[in-house]
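Chemist: Listed next: structures, encoded as structure tokens.
No lab work stands behind these numbers, since they all come straight from the coordinates. Note that the coordinates shown come from a computational prediction; the quantities given were computed from them, not determined experimentally. Cβ atoms are built from the backbone, for glycine too; each structure is taken alone.
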Structure I
């Protein structure tokens, strides 16, 4: 049996950031969406600065499109950017009609002042914040906005805390999400955390959610199996989840927004 610490961050960050594509369909099936309250915070007051035209948005680190679809539902004109072509292929299936581009926050395939909103869901912790902030500022029109979102499991619930012990992220990743560094030319960063909401999954889908984590995807096979077996055992034995056919996974969403003068 491997003695590797499951919380170690041995895989280089670019490898982990691009690890999702091999499991794109499974990732899309089990990852949660984003609540209306989070979108309200990101979009509040933005439309008034751009007249009657539709707002233009870039979903960066879009993955399979969980946030993209919420922006489309709000009537925005959206393009999706991701470093992984496999994830963008899945986005084409799930959110047809949205233009997609391979790229990163540090190297956006967009003209200057091309969009009014740049959003990153579960993604800013992968970026180099200084060049990413500068590049986002370049791509935003004056008065535009950067929006960052992180869905966080609510570990005040005992079984979710136990799951977190199995799936705790590398410490520097958690720190980046808790206090994201947003640099020039972006200003006036504001933070908001939503109320609790739930994402309902079958027990095996909760295991699939664990399997979609980057450090599980890049772990050695025996370590990956150990983690997933631990999740199955937790769900089967914990008094809050044992015997349930559908498990409500509780979340809050932490959101940040910053302005491009």
Structure II
């Protein structure tokens, strides 16, 4: 999973650079970009505005994650915005549909993108560490008597699902303001494929009022929230109870078990 995620992340750097720049908190093109553990605030456009407050930065790691090199140059939010404006304004199909690209802010919601990316990775790593702990505790066919392993395992039952949910949030929010993100590489090469794009503002149906959208989201959230609580309670109960023995299986039998060669 880590290897496939690394490969997919590098693909995202190529096809959706703004999403990954926001996820890494890289404001301008940076050589040997650092991985930032925590960030509060958003990258400004240009030199105006305050830069976000960042904590615990590990030099070179973001560049390695994107390019397999600790010294590679990683694109930043502000510079990507400028390049996108230039490329999109060179596309007559875009300008005919949307007008001048400079009127748009192509940055996604940066705090949501940044933190959903970290929660996705962080919760996935916790699940991996817990699985490794469980394998070590049960090595050689032994049964673990470690109380804390059981407690932590029960608490962590929903974590893989939460990690997947944060991954979807990162995917959908990180590509805003697009429904279909333009292929900047194809656009810069003059390919017609670069003209395939759709902004969210025209991808939303005008026939669905806001109250219906809100009601649908509230009802879905409540429904799946209740189902999630029931799921967790049942999973916890069955995990604590363990495997039930069958009364029929415990009864002694006078006859040997039948051959199962032709039993289907």
Structure III
């Protein structure tokens, strides 16, 4: 398991073109192959999967960025919105949703996002222009602000048909789990699958630049030694995580 890694470069293969050198702090997204993911002290990765870590970030902080950041980036790329258009984000307080909000603002979009009462200030701090209460009626709450519907919706909460009414005719919808329901009203439905962004060096390095510019926030929910990894997974499965749990070696 594990799709994120951060640490120090121990070795670079002979003749491998790369922008990093031995001793550099780096990060990468890891696509698990079989049982082999990022949960290990040493790992061999393709050069295009590895980029410098954000300046000033700890290894734990850098480790929170690659997978969720690239997933958020892919969602926005699939939606294909232009500056000035409107985006709704469900699950905005989570790691993926938070990055969608911040990247959307960096792209010049108007963002309406959901949050519980406890997370309202967090989602506001991430840059959402409007924050509505999360729940089964979130589509209606979005329509109260945009009666014709939003141009696009990133469904981090995987509410599927409950939130589709919030999207305008001919708009765009993407989900991290794939859409479940019937196509309707000319809406473009896509499934976000970050595996297809494996090795997208430029996109991951752009995320690094946005962190250094203060446009993206690295959120560590907690750190665990490898022998307590199961505890981290139990907390993750319980829901309500704000940020990422990190296994440290």
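Chemist: Given 28.2 as the derived value for mean count of other Cβ atoms within 10 Å over residues 58-65, which of the supplied structures I, II, III does it correspond to? Provide the component values of the computation, followed by the final result.
Modeler: On the way: I: 28.2; II: 17.9; III: 22.4.
Source structure for this number: I.
Chemist: If mean count of other Cβ atoms within 10 Å over residues 90-97 is calculated from each of I, II, III, which structure is the one that comes out at 13.6?
Modeler: It traces back to II.
Chemist: Upon calculation of helix-only ellipticity at 222 nm (-39500 (n - 2.57) for each DSSP H run of 4 or more, over all residues; to 500) from the atomic coordinates, which of the structures I, II, III produces -17500?
Modeler: Details: I: -10500; II: -17500; III: -8000.
Traced to structure II.
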